[in-house]
1. Have a look at P, Q and say which one yields 24, 18, 13 for semi-axes √(5λ) of the Cα gyration tensor in Å, as calculated.
2. For relative contact order in percent (Cα under 8 Å, 6 or more apart), which structure out of P, Q has the highest calculated value?
Structure P
Amino acid sequence: MSKPKTQLQQLAEQYIDLYHTYSGNSDSLDKQAFKKMLEEQFPDTDESPLKQQKRDQLFEEADINKDGKLSFAEVGRLVAKFIAETHEKLRK
């Protein structure tokens, strides 16, 4: 009998599944897929031009190799940054 998965193992698998929901067969996120992911996963953000600019800026910063799409590792770095910033806000 196998051991139950830890919370962190479950979280990692959920993140992998979520990434592939938006990346599809291409295994990367273009700007449109990235926008869709943000809209669906962070629905409480508004659609102001500033938010669109911020999305574009996030995409550009995350696209380390500047190929116009986000790999699994590039999105992972962005998620880690978001989690770290959220942690800091919650600690204040």
Structure Q
Amino acid sequence: MLKWLALWVLFWSILDYVLMGIDKWKARRERWRVPEKTFFLVDLLGGTLGAILGMYAFHHKTRHWYFKWGLPAILVAQIALGGWLYWHFFLA
């Protein structure tokens, strides 16, 4: 079960990292952009770590407070939820 959860998070994190890179590339060329709600949807599905890494690797969305503070807040909430679920279902 934990292996599948790790693969799930890895998939969404890689996707969010790639989306950050694509959006930065498009921003520099003044093309159609990835909607911000898409980033947050992928984050909520498990890609928050990839978004944070992509945000700083590509220097993208770092001035938006809802990315700068929102993504770490989502990550903390996901870690807390994961810990709670692990504690109640795998250690019980």
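Each value in this text was obtained by applying a stated rule to the coordinates, not by laboratory testing. If you're wondering where the values come from, they're calculated on a predicted model, not measured in any experiment.
1. Answer by label: P.
2. Q
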